[in-house]
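See the structures that follow.
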Structure P
Amino acid sequence: MKALLVIDMLRDFIDADGALTTGSAGADIVDFIEEKIQEFRAKDFPIIYICDNHKIDDKEFDMFPPHCIAGTEGSEIIERLEPEKEDMIITKRRYSAFFGTDLDLHLREKQIDEIYIVGVCTNICILYTAADARNLGYKVNIYRDGVASFDKEAHNFALKELKITLGCIIL
């Protein structure tokens, strides 16, 4: 079975004034992601929202500005991609959606063996989630038009790494 992972489409990453905004690159993928969500819903494939969700004193803030702090507006999914009742939301505190979460357990319970990924940031959360997924034996597909980063060069490097090193399918 297939599932769509919508990674970090949160206000702090997508809004122009977000704490760690991806700027126009992130805003430009929203229409595409909205279409994919509708497409997966029409086929009754699960939609799983993966949401960065940090404590105020998270060690990640040694590397990045504070962002997606639990309970703040910045940690909310953008309005246009708001989940429906049957969708699952998984919060995470690290780059990979698998690290310290029950994502793998949920996928296996639903007999999902193939995931499709959209969201941000290509070179961080997308890359590390895909790496863990591949290491766990999942087939991983990345929608090129559905991922973005605040760093175009790193975005392109990550797409190459996803394809060549990890064996992901870039659609």
Structure Q
Amino acid sequence: MSWLTVPTPLPSGPMEIAVTPLGVASAGYVRREGGTPPCTDEPKIRAVTERIGAYLAGRTRELGLPIDWSLSSGPHRAVLETLWREVPYGRTITYGELAARSGVFEDITEPGLAARTVGQMMAANPVPLLVPCHRVVAADGIGGFGGGRVGIEVKRWLLTLEGVLEPTLDWDGPL
């Protein structure tokens, strides 16, 4: 696994992306501190940088990058794959709806437990943006997003980009 930094207009700043021969294995909105091998594969660097840049500039609705799913497994992977397959650009789904669609919580009877578990799974998504956890919202509002206040700002920015939320006066993304 090797890493590259992709500049973004997001409130969090650049993204840190890990690539393997299979695809993108990890993506993060928070800068890592040293100790990780940099990616030196120029075609991969160019593809990842160009595709994320085009997406965040509003020039494309699909990232089109292969995903290396190796950092998720079992129910977590099933929920992430359901989100990736079934919730397209410009759409949202609630935590509870995603839990139901994934089929992995059929034996859960405690009210709200499946939805809360999906929320935790979204917080542990190894490839945010590629597997669009920003599209998963609470039944009564936007819900949470990793990274505290900056994380919520990133979620709002992405949902505004995708047309789910109306731009505010301070919107700094593409129109």
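Each reported figure results from applying straightforward, stated rules to the coordinates on display, with no laboratory input. All values reported here derive from a predicted model rather than from experimental measurement. Cβ atoms are built from the backbone, for glycine too; each structure is taken alone.
One of P, Q was used to compute Cα Rg over 2.2 N^0.38 Å, for residues 67-114 alone, and the answer was 1.32. Which one was it?
Of the options listed, only P reproduces it.
Of the structures labelled P, Q, one was used to calculate distance in nm of label points 7 Å out along Cα→Cβ at positions 43 and 163, giving 3.4. Name it.
Q
By the measure Kirkwood radius over Cα pairs in Å, tell me the structure among P, Q with the highest figure.
Answer by largest value of Kirkwood radius over Cα pairs in Å: Q.
Once Kirkwood radius over Cα pairs in Å, for residues 3-74 alone is calculated for every structure in P, Q, which label goes with the largest value?
P
Computing distance in nm of label points 7 Å out along Cα→Cβ at positions 27 and 131 for each of P, Q, which one ends up highest?
P
Between structures P, Q, where is relative contact order in percent (Cα under 8 Å, 6 or more apart) highest?
P
Name the one structure among P, Q that helix-only ellipticity at 222 nm (-39500 (n - 2.57) for each DSSP H run of 4 or more, over all residues; to 500) of -8000 was derived from.
Matching structure: P.
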